[in-house]
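What follows is a group of structures, each given as structure tokens.
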Structure I
Amino acid sequence: MTYDTLLARSSDALARRAIDADLVDVAVADLDTVLGRLFVAATAAGIVQVAFAEVDRDELLTELAARVSPRVLEAPARLDDARRQLDEYLHGTRRAFDLPVDLQLARGEFRHSVLAQLPLIPYGATWNYAELAAAAGRPTAVRAAGSGCATNPVPIVVPCHRVLRTGGALGGYVGGLDRKAWLLALEAGG
């Protein structure tokens, strides 16, 4: 047995023991996808973060430790369902996520309201930022609705990619406009 294999088995065993002893507040794992590597994190309440590869992993871990709990552990098995559902969605075999979501990284009451509206946008459909602001209860807060999308801690699962500028322009996207266009094309073809 190689040293790397032994180390991997030891790490897996330690992760299982930590989870079994309820010592893990945030489980994290990476997922290689057609959109590149995704970082996924979950608390007992649900998926708390999905981030694209361009975001520095150490910064993500530091933010999770500071804002959620310092008890963060690489625990891919605890995220198997989330990773499976993301993979199915990105391969066009899933239209909706059946995952609990923990929005504690979203700051502000209105941002929570905005994020709560996003799963109501049907697969393959889009809203504009004005429609989103109105659905969130503040029709004149169009820029704030855009900010809520831009700071969505759980993109893809909470589908901010389904929101466009008035007139149909893509607007922005935390994962970049190429990924937003790809996600919209995926849904349009499905």
Structure II
Amino acid sequence: MVWYENEVQRLEKERAALTYDPKLLFYGSSSIRLWESLDQDFAPYKPVNLGFGGSTLAACVWFFDRLVAPFHPDSIIVYAGDNDLGDGRHPEEVFIFFQQLVARTRQHFGDIPLAFISIKPSITRWNIVDSIRYTNKIIEEEITRQSNNLHFINVYNRMTDNSGYPKREFLDPDGLHINGKGYALWKEIIQQYLAARKP
């Protein structure tokens, strides 16, 4: 985990410089970190971007105490797991990391809403698409089974065409990262999730 240290220290410095108390935490890998309009997109919810590049779901669990625990959020949204699979981990391993992240969240914050954004489809990782689909499936099933303020935000289906292949229009030229149109789609889907939770 040492290779994440610079990014983790960056986030710790940014937290120290904050002038407000964030209530909606976005936590995870570069799909979160590179979301430049996130603060504006979700301004009414007082968000903070806790993404760190290249992070795995395993790293999100490892650094939870340093990066997430110091806050006092009303809810958390997570995107991770993509890089775990890209590094060769099995869906069952990613599932265990998800369970650990849920346990950490419940330990620190009780029964606040915790949402998992489905692992996105990408052209670069099309060779492991079966693992991506299966990971999404077992995590969604676990969320449905527990139902204690866990939520599954499905971005996968909207990012694929009728044949199930990733829509290039949502991806950077590298075929892996999301572009501006992709973030606009994510914003729409996540705002629908947040609006549905309002009393």
field: With Cα extents along the principal axes in Å, for residues 42-97 alone derived as 37, 22, 18, matching label from I, II
entry: II
message: Given 2.5 as the derived value for distance in nm of label points 7 Å out along Cα→Cβ at positions 122 and 170, which of the supplied structures I, II does it correspond to?
response: I
message: Suppose Rg and Dmax of the Cα atoms in Å works out to 15.7, 47; of I, II, which structure was it derived from?
response: II
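A short reminder: the numbers here are calculations on the coordinates, not readings from a lab. Every value quoted in this text rests on a predicted model; they were computed, and no experiment measured them. Cβ atoms are built from the backbone, for glycine too; each structure is taken alone.
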